[in-house]
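Okay, got some structures for you below.
Throughout, read-outs are computed from the coordinates displayed, never taken from laboratory work. The structure presented is a predicted model; accordingly, all values stated were derived computationally and were not measured. Cβ atoms are built from the backbone, for glycine too; each structure is taken alone.
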Structure P
């Protein structure tokens with residue numbers, strides 16, 4: 001489908017927003033940025049970021065048989081900050097991404113722990129989304145937007161994350177033998193500079209998706225302008241056996257805030273995908289995203305269409321200056 005000459009890759013659900021504060025079983029301010037997974041019985045589970053009127057966030061699960069509507073929401077918070085035992089969670093837990101790792105037969109959740117010194121990456125695991133084992137902080141502040149790959153590479157787990165500095169916010173890749181101790185840090189994808197839509201600040205959106213051609217990665221870019229920030233979504237493709245090797249990076253953004261519920265809210269002009277599920281056909285995608293930091297929305301897409309779009313719109317790895325760069329994760333592109 002074409003729209004104003006641009007190819008539409010993500011189609012908004014006519015039921016959007018699919019979850020708002022009004023749907024909740026207890027008083028909350030907003031709900032957004034959900035992690036997503038399909039349980040073994042086919043149920044879609046969203047682990048939503050819920051912000052209360054103090055401004056502190058916790059996580060709460062919502063379940064649906066079809067992943068679209070008739071959501072059943074936990075009556076109490078599913079995953080609440082525990083600052084007594086994990087002081088890095090003092091000011092809340094935010095923005096989960098969920099990865100099922102078959103080797104462990106468990107779901108691993110990366111989330112942002114908001115401490116006195118800023119946001120850091122933390123990990124917890126669960127088999128039932130009722131009982132959780134916390135691994136604690138694995139990347140110190142200022143770091144967020146993390147997700148684990150669903151399988152090991154050369155015997156090690158791999159984690160995408162986004163540390164921030166005065167020089168810019170780029171996506172990095174780290175490795176671990178045990179999900180607790182991380183090293184081998186390398187640049188994964190740099191934010192571009194100048195007038196690009198993804199200049200200076202980028203971050204991971206949903207966990208990476210394994211395809212026949214490699215790992216499909218959705219990421220957000222932040223454009224700073226006179227009235228604030230504009231969050232939009234792009235695509236990149238990474239080597240299937242060497243996830244640090246970027247094969248293709250789209251030059252244009254492929255999804256941005258257009259509807260009123262994405263343009264007006266606590267943080268306006270934001271689409272922020274944090275979860276997706278793959279259909280039984282291995283191609284169809286349900287992408288769940290936060291809209292304007294106020295509600296949860298759904299868009300549908302196709303892996304094959306996204307890969308085709310990348311062939312036409314991102315045939316080379318584009319570095320920070322907007323020029324083709326060497327396809328290596330071990331050296332900063334031009």
Structure Q
């Protein structure tokens with residue numbers, strides 16, 4: 001029985017296909033784009049295409065999507081077609097084919113405006129209990145697709161796991177002020193404190209979710225690097241993040257000084273992965289302290305898998321609207 005991976009030419013799809021191949025597990029890759037990891041070229045919007053390639057599939061890892069940067073180049077209807085209708089096609093054909101586990105790659109961008117605390121408030125502690133308030137068509141369609149997964153879990157008995165991933169793509173920050181003030185590796189290292197995850201850990205979360213799905217039924221999980229902070233740090237993070245970090249990971253200061261890097265003065269939200277670790281048994285390897293230790297020993301910021309995949313981009317020509325995850 002095979003594993004079906006959608007979006008196999010993309011960052012995550014390629015990472016999944018590479019990992020499955022390394023484990024000698026049968027995998028089928030679907031994508032609009034031909035690539036060494038795409039078995040069949042076509043769109044998840046094409047119901048007949050989906051049906052043809054669902055036969056013999058035990059697990060679906062649904063990573064294909066229009067991303068946040070595509071808001072600048074694609075219409076709202078295209079987002080509905082790909083992110084909602086495409087997901088619906090996969091869910092219905094998965095049920096018809098007797099698929100045992102369906103893992104949907106969502107995004108922390110679904111939280112939208114819930115991520116920004118009001119002036120004077122502590123940083124937001126973002127768990128699965130926070131109600132999403134999507135702020136663009138990308139977030140709206142991903143949230144709707146999550147609801148479809150829950151519907152099929154409840155009404156059709158399809159074991160569905162939703163993984164809300166934080167930033168793992170290698171593109172530069174969309175904020176020109178951030179790009180001007182911080183080196184890109186500095187930005188990404190800072191983000192491991194609260195809103196970034198290495199693609200190697202994203203892959204392990206997907207494969208664990210597929211294993212756990214039949215027993216769990218339905219679940220939503222935040223997939224982000226483990227933060228060193230706790231709720232007791234939230235007020236200080238909003239006013240003096242470096243001081244809070246000195247208490248938690250003091251080793252960062254010497255390495256940052258050596259590289260001429262700076263910590264962000266404030267952090268406005270922290271993604272919390274505790275539920276994924278407790279219920280899926282996920283053990284992410286790449287948190288801020290691990291990254292600092294790796295840099296101190298002469299290693300690289302990104303994992304070997306992330307470096308192998310590299311940067312793919314989203315558009316020809318104009319700069320995209322921003323990283324795909326909030």
Structure R
């Protein structure tokens with residue numbers, strides 16, 4: 001275990017100041033369910049931890065107005081169980097309830113859940129020196145390319161990295177065009193959730209569009225007719241405590257059987273939470289049938305680049321999207 005220093009500030013501004021003072025080796029920590037894991041794996045070795053769990057006012061859950069708002073320190077389990085959220089945006093509640101395990105959901109925060117690092121088996125085991133990984137050591141290479149790629153990305157990957165973005169909550173938020181409120185040394189800003197995530201390209205170790213010492217303070221999403229008619233559908237190797245093989249977050253605005261607007265985001269198949277804009281456009285003005293939903297599912301994977309062992313995710317993903325569309329369509333807005 002490497003030694004590190006520790007601070008537990010009482011306000012957001014104190015936390016930011018502590019991070020700035022500590023410098024490049026500082027990390028924020030809240031529930032710790034991701035960072036502690038990465039520290040044990042040797043991926044993260046912070047020189048200083050800034051514990052934000054004592055900051056008051058960051059744990060609010062507001063689901064009664066036109067905008068859904070969640071303080072970054074709200075626990076995943078508490079947000080998932082909120083009755084207003086389950087009625088007004090079931091996609092968000094379901095994404096949280098299907099993530100990780102109950103024990104982790106009782107500890108993990110919704111702000112921290114946005115910042116899970118993309119990872120694969122080579123990333124997790126790179127500390128043994130057997131597998132090159134550009135995320136752990138930029139320029140080292142990527143062992144997954146040409147290696148065991150069943151769990152690797154079909155969409156958004158580059159020659160530098162094909163690791164999948166693991167989160168469920170970010171996929172659901174991307175489908176609803178959510179935003180994050182961020183504070184840092186330069187002040188406060190609001191960032192569309194989709195812009196929080198960076199494609200790997202040539203710098204896969206840079207995953208998030210946050211400036212040094214910035215901290216997420218809240219997440220907001222519009223409460224609409226589409227958010228009420230929504231679902232998060234996840235297929236995985238085991239029933240709980242597993243990342244998605246394929247998942248789909250879907251929200252629909254409909255007039256009778258006709259789709260006025262569709263929102264579709266994919267998980268388990270891309271290097272970032274992936275918005276399927278082509279599939280959405282293919283449904284506009286269409287009568288939603290099972291066959292039409294399958295066509296949209298296939299459209300969602302146009303441009304997919306499979307490796308040797310993950311091509312099965314393409315037809316599987318089309319079915320998952322179709323199932324999600326039919327589930328959402330069956331809900332009363």
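Structures P, Q, R were shown, and distance in nm of label points 7 Å out along Cα→Cβ at positions 11 and 163 at 3.6 was computed from R. From which structure (P, Q, R) was distance in nm of label points 7 Å out along Cα→Cβ at positions 179 and 195 calculated, if the value obtained is 0.9? Source structure: R. Taking helix-only ellipticity at 222 nm (-39500 (n - 2.57) for each DSSP H run of 4 or more, over all residues; to 500) from the coordinates of each of P, Q, R, which one would give -1000? Attributed to the structure labelled P.
In this comparison of P, Q, R, the computed figure 16.2, 55 for Rg and Dmax of the Cα atoms in Å, for residues 35-154 alone is attributed to Q.
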